[in-house]
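Just so it is clear, none of the values below were taken in a lab; they were calculated from the coordinates. The structure presented is a predicted model; accordingly, all values stated were derived computationally and were not measured. Cβ atoms are built from the backbone, for glycine too; each structure is taken alone.
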Structure I
Amino acid sequence: MKLVDILPLESIRIDLKSTGKSAVLTELSQMLANGHQELNVDTVSKILADREQLATTGIGDGVAIPHGKQDGLGAICVAVGIAKAGVPFDAVDGQPVSIFIALLAPLSASGDHLRALARISRLLKDTVVRGRLLEARTEKDVYDIICEEDGKY
C-alpha cells in the first residue's frame, strides 16, 4: 500500500489555521471527510480525540500522526496538514508540531492500519523529507513530495 493511493490532493492543507490540539484534530477531521460522504466530522473528531487520550500521537521532531478506526468506513482515509508556525500538541519531545498526517481506518483493517502507520512513520523519520514538506508552497507540492518519497519504500 502506498500513501499516495489513499491520499487525495483535496485532503492536503499547507496552512492549517488551528492553534491548539483540539482545533487541529477538528480541522484534520474535516480534511479526512473531504470526498468521504460516509464520514461525520464530529464523529471523526471524537475518534481522534479519544485516541489522543490514550497517548499522544505527537511522535517528536515536529510530527504527529493522529489516527483511529471507525466502524462502517469503506477504506483507509488520510489527510496531511502543515502548520509552519507549529502547534502545541503534547508531543513526546515537548516541541510544537508542524506536520500532521491523520489516518482513519475501518475497524476490520487492523493490518492495513498498522502498515499505513509504519509507512507514514518511515517517511517522516527523514529530516530532509520533513524539511521539504515544511518548505512546500502548495498542496500539490506536498503531494508530489509524498509521491516521490513514498516510491522509495
Structure II
Amino acid sequence: MTAGIPSIAAQPKIFTENYLVMTREGIRGNDAMQGLLKSVPDREIVALAVYFSKLTARKPDGAVDKTLFARGKQVAAQNRCATCHERDFRGREQMPRLAGQREDFLAEAMLAYRQYRRPGGDTLMAAALYGISEPDLKALAHYLSRVK
C-alpha cells in the first residue's frame, strides 16, 4: 500500500523467487528489502514465493479514465505485451503480473526499463519499450493497473 512499492500478491512463483533472490544478492530492490533478505536461505525464499503466489491479486485503484484506458489498451496491443504477460496480464513463469499493479510503480518501472536504468533489468523489456513515448507509457500503466 506504499506509493512506488509494487504488490507481490498473486505474482507467478518463479517471478517472485527470482525477484527475492536478486534482492537478497543486492541486484534489485532497496536497502531495506536487501537487509531483510540478506541471510534468508533459498528454501525460505521458495516458501515465500509459494505463499505470495497464492494470495489474491490487489484490486485496481481509482477511477478509470476512459480515454487513457483505451489508449493504454491500444499501446498494449500494438506492442504485443500479452505475448509474454498473458492475455489477462496475470503473468507467467518469470514474467510478472501486470494486471492490477500500482499505476505509479508501472509508469516508473517502464520508464526505467526504457532508459536502461532499471537495476537487474531485462534487456528484452528495454527493447520492447524502446520508442514508446512517455504519454503512451503513462496510458499503458493506467490501463494495466485497472485490468481485472
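Numbers below:
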| quantity | calculated |
| --- | --- |
| Structure (I, II) behind the derived value -16000 of helix-only ellipticity at 222 nm (-39500 (n - 2.57) for each DSSP H run of 4 or more, over all residues; to 500) | II |
| With distance in nm of label points 7 Å out along Cα→Cβ at positions 112 and 128 derived as 1.7, matching label from I, II | II |
| Comparison of I, II by distance in nm of label points 7 Å out along Cα→Cβ at positions 40 and 120 - largest value held by | I |
